[in-house]
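Visitor: Pasting the structures here.
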Structure I
Amino acid sequence: MKEEYVLKFLAAGTHLGGTNLDFQMEQYIYKRKSDGIYIINLKRTWEKLLLAARAIVAIENPADVSVISSRNTGQQAGLKFAAATGATPIAGRFSPGNFTNQILPGAKTSCGY
């Protein structure tokens with residue numbers, strides 16, 4: 001990973017986790033600070049970002065990709081990402097069954113991925 005990317009991650013604070021650690025996240029933690037904040041391993045984060053990018057690029061129609069963020073803190077980023085990539089944004093409440101229950105208004109059809 002380029003130093004430039006590391007500096008951008010650090011400036012954005014993406015390396016800082018919370019004080020609670022889920023067992024599924026343990027593999028992505030670098031260490032724990034004395035104040036209890038977990039430090040996220042940026043190398044593992046970068047690897048997962050590359051994997052996600054490869055998966056998204058492999059989809060022929062960008063509109064078939066849905067970007068979902070129900071939390072206020074992620075909605076702006078999700079909307080910007082969707083605008084930049086041509087993906088379909090879903091900000092706010094996401095109804096369970098939106099991808100599978102065709103009776104729901106605004107239900108998305110599956111493209112079989």
Structure II
Amino acid sequence: MNTVQIKRIYEPKDESDGFRILVDRLWPRGLKREEAKVDEWLKAVAPSTDLRKWFDHDPEKWEEFRQDYTFELRHCMSAVHDLIDKVKKHKKVTLLYAAQDEKYNHVVVLEKFINNLLQ
């Protein structure tokens with residue numbers, strides 16, 4: 001069975017993480033690449049710059065952001081399939097993100113989108 005989980009990139013790496021993929025468009029602030037212990041960086045599945053800036057992690061914009069980001073994902077399926085291929089290859093994948101808000105961030109949407117496609 002393939003497992004996709006999410007985690008803040010600032011949390012320590014754990015053996016249970018499996019293959020670690022950063023899914024932010026920008027490299028996380030204050031974090032050196034050597035310290036991040038990222039196996040791959042997939043910028044293409046992150047929200048567009050315009051959508052990210054508009055949302056700005058505002059919970060009041062969450063529903064509209066979720067819908068708009070899902071629309072973006074449906075229109076970049078080659079990048080989504082790249083991610084799915086990595087999940088199938090590595091069985092356990094952790095999607096890494098830098099946002100402070102663990103509830104209202106794009107990776108919550110991405111995880112659900114990917115898991116729905118894997119079913």
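All of the numbers you see were taken from the coordinates with simple rules; none came from a lab. Keep in mind that this is a model prediction, so the values were computed, not measured. Cβ atoms are built from the backbone, for glycine too; each structure is taken alone.
Visitor: Could you figure out which one of I, II the value 21, 18, 12 for semi-axes √(5λ) of the Cα gyration tensor in Å was computed from?
Guide: II
Visitor: Let me ask something else. Given a value of 14.0 for mean count of other Cβ atoms within 10 Å over residues 41-48, point me to the structure among I, II it was derived from.
Guide: I
Visitor: Additional query: Work out mean count of other Cβ atoms within 10 Å over residues 1-8 for each of structures I, II, then name the structure with the largest result.
Guide: Across I, II, mean count of other Cβ atoms within 10 Å over residues 1-8 peaks for II.
Visitor: Given a computed value of 44 for relative contact order in percent (Cα under 8 Å, 6 or more apart), which structure among I, II does it belong to?
Guide: Going through each structure in turn, the value belongs to II.
Visitor: Comparing distance in nm of label points 7 Å out along Cα→Cβ at positions 65 and 105 across I, II, which is largest?
Guide: I
Visitor: If distance in nm of label points 7 Å out along Cα→Cβ at positions 33 and 57 comes out at 2.5 when worked out from the coordinates, which of I, II was used?
Guide: Attributed to the structure labelled II.
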